[in-house]
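Visitor: Some structures to go through are shown next.
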Structure I
Amino acid sequence: MSELPGNSSERFWDGYFRSLKPLEVEEPIDVWVHRPPAYVLARLLLPVTPITPNMVTVCSIALGCAAGGAIFASFRGHLPLAGALIFSSAVFDCADGQLARLRKSSSAFGRMLDGVADLVVSSVVVGGGAWLVLRKFQEPAWVFAVALVLTLLTILTGSFHTTMYDQFNNVFLRMTHPSYREGEDLDVAEARFRAQRGAQAALIGLVWRVYFFYLRSQENYAHKFDPYARQLVQAFPEFTLGHAAIYRKHAGSAMRLWRRFFGFGSLVFGLAVSIGFDLTEYYLLFRLVLLNAVFYGHLRPLQRRASMQAYQEMASAA
C-alpha cells in the first residue's frame, strides 16, 4: 500500500516529540527552535555511528568556546559568526540528551557532563557579551563604572535565573513523572564520586570539581529562594499519582513561568541574537530590569507558596 501524503512528516514529528522531556518543563525556545535541528542531528548519529552523547556534549563546549574566540576577534563579521556558533552550541547541547533518550543510554555522568557544559559555555559567552558592552562605555570613567556594576549585577542575577530553573525543573519532574529523575542532590553526587574515585582520570576529576561547585551553589541559593522545596522532596521521595496531581496543581503556574523566560535555552538564544547584531547591552538591560522584576517580585513568592501549599496538602492527605 502506498503511503498517504504527509506520513513522513507525521513520523518525523512523532519521533521528535518522543525524544523530548515532558513538555511541562521543556523551554518553548528549545522545543520550537533548538531541538528540531538537534533531533535531525541525533537521528543522523543514531544508527551506526560510534559517536556517543558525551562526544556531542564536548562538541557543544567546543562550539561555545569558539564563539567566545569569535567575540574577541577583530575580523569583519566576527559577531554574526559568534552568534551562529552560540546557536550551534545550543543545538548540540540539546542533541546530546535527545540522542541519549533515543538510544536509551542516559547516564548520571552524561547528565553531569551536560551541566558542566552549560556552565562552561555560559561563562565564556556571557563573559564575551560583557566585554562587548563595556567596550562601548569606556568614557567618561563614571559611565564605565556604572556600566560595569550593572553588567556584573546582570551576570550574577542571570546565573540565579538559570540555576533556579534547573532546580525547580528537576523538582517538578521528580514530583510529577515517575520515569524522570533529572538532577541529583549534593550528598548523592558525593557518594557517587567516592565510589568511583579510584578509576577516574585527571580530566574526569576536573569535571567533578566543576560539577560540585555548581551543585553547592545551586543548593545554597535554592534553600534561600524556596526553603519549602527541599522539605517537600525529602518528605515525599516516592512518586504517587496523588502527590503528582497535588504538586502539579500548585506548582504548574510557576513552572510555566520558569520554562518560558528563565532557562538556559532562553539565555543562550538571547545572547546569540544580541551578540550577532551587536546589541548585547539592550539584552542585558532587559534581563536586569524586566526579568529580575518578574523573578524576585512575582516568581519567588509564587514558587514558595506553591511548595508550601503542596507540602501542606500532601501532609494532610497522608
Structure II
Amino acid sequence: MLQQTTVGAVAARYDAFLARFPDVASLARAREESVLAAWSGLGYYARARNLRRAAREIAARHAGRIPSDPVALRELPGFGEYMAAAVASIAFGVRAPAAEANVTRVLSRLFRVGDPPGRTRERRILELADALLPADRPGDLTAALMDLGQRVCAPRRPRCAECPLEQNCEARREGAPERYPLRAARPATRDVHLAAAVARRGDGRVLLVRGESSPLSRLWRFPSAEADEPGAARSALAEELAGYGLELHADAALGEARHTIMNRRISVRVYGAAPPLDSHGARREADRRWMSPRELERAAIPTLTRKIAAAAGLSE
C-alpha cells in the first residue's frame, strides 16, 4: 500500500483492508472486484491485483505460508527486488538490504551519493545498506531508516537538528542536504479536459461502466471522454454515450471537479444524461451497471469517480 502512496492515505485504509482480508487464505479466495473495492482511493490498482494474485500463488505453491527466502518472494506477482528484500528482512529477519525512496534519501545524504537515478546508484545504495545491516534483527535497521526518511529526513526542509545521524551526515556538513539524492527531470505537466456523464434513473440509480484496457481496468467509472479543450471533450462524450443509448442533457453542467494523475492535470465537467426508457428492465451487463448511491460508495471505483459523484450531488 505504501508504494507511491503517502502514509496518511494508507492509514485510512489499512485496518479496514486487514479486517476484510485478515490472512492469505481470505485474500486468495476473494473476488478481484472485492479487493479493488477495498483498495478504492489508493490508486495504482495493479498493486491490488498483484497482491491478490500473490496470495493465490502462496496458497497454491507454498501451502498458504509466505516464503521467507528473497529468491522465492521475487517470483510472486508484484514482488520486485525491493519488496522481496523488505519482507524477508522485516518479517523474517533475513539479512537482505532493502532500499525504497526513504532509505535511498537517507543514505544518499548520509554518504553524499552523487550518482544520478539509475542502476549504478541503486547498486551503490544497496551496498551501503548491506554494510550497515547487523547480523541480529536486520529488519529493525531497515524499518528505522524508512521511518527516519519519512519523518525527519524529508525531501524538502529536512529536520536535520532532530536527526540522530546529523553529526555523521556528509550532505549536512556540505550544507546542502536537499541536493541529495539527485532527481530525474520531471515530465512537463499536461492540462486535459474531461467530460463525464451522470445518467440517473427514476429510482435514483446511476450508470457506471468499466473497460479492460486502461490502468483503471475493472474499476467502475462514469461514461467520460477527454480532449484538449472542454467543447471537444463534450462532443466526444456525446459520441460515447450513443453506444450506451444515452443522450446528454442540453442544460449546463451539473458541476466541476479537478483531479491530478501523474503529470496530467484534469479539469472535469459533469453533465446529466437521459437514460433509455427501458433501462429499468435492462439486464445487468458485464461492462455496465446501474448503482444506487449506497452501492456506488462500496464499489470498486477510483478517486476520480468519487469526485465526479460529489460534483453531481450524489449521496446516500
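Here, each number is a calculation from the coordinates, and none is a lab measurement. Predicted model, so just to flag it, every value in this text is computed and none were measured. Cβ atoms are built from the backbone, for glycine too; each structure is taken alone.
Visitor: Quick check for you: by distance in nm of label points 7 Å out along Cα→Cβ at positions 206 and 262, which of I, II is greatest?
Guide: Checked I, II; max of distance in nm of label points 7 Å out along Cα→Cβ at positions 206 and 262 sits with I.
Visitor: Check the numbers for FRET efficiency 1/(1 + (r/R0)^6) of positions 174 and 230 (r between Cβ atoms, R0 = 41 Å, to 0.05) across I, II and tell me which is largest.
Guide: Structure I comes out on top.
Visitor: For the read-out semi-axes √(5λ) of the Cα gyration tensor in Å, a value of 31, 27, 21 was computed from one structure; give its label from I, II.
Guide: Working through the options, I get structure I.
Visitor: With FRET efficiency 1/(1 + (r/R0)^6) of positions 166 and 270 (r between Cβ atoms, R0 = 25 Å, to 0.05) coming out at 0.90, pick the structure among I, II it was computed from.
Guide: I
Visitor: A follow-up question, please. If you rank structures I, II by relative contact order in percent (Cα under 8 Å, 6 or more apart), which sits at the top with the largest value?
Guide: Structure I gives the largest value of relative contact order in percent (Cα under 8 Å, 6 or more apart) among I, II.
Visitor: Given that helix-only ellipticity at 222 nm (-39500 (n - 2.57) for each DSSP H run of 4 or more, over all residues; to 500), derived from a single structure, equals -25500, which label among I, II identifies that structure?
Guide: It traces back to I.
Visitor: Still on this structure: Between I, II, which one scores greatest on distance in nm of label points 7 Å out along Cα→Cβ at positions 14 and 38?
Guide: I
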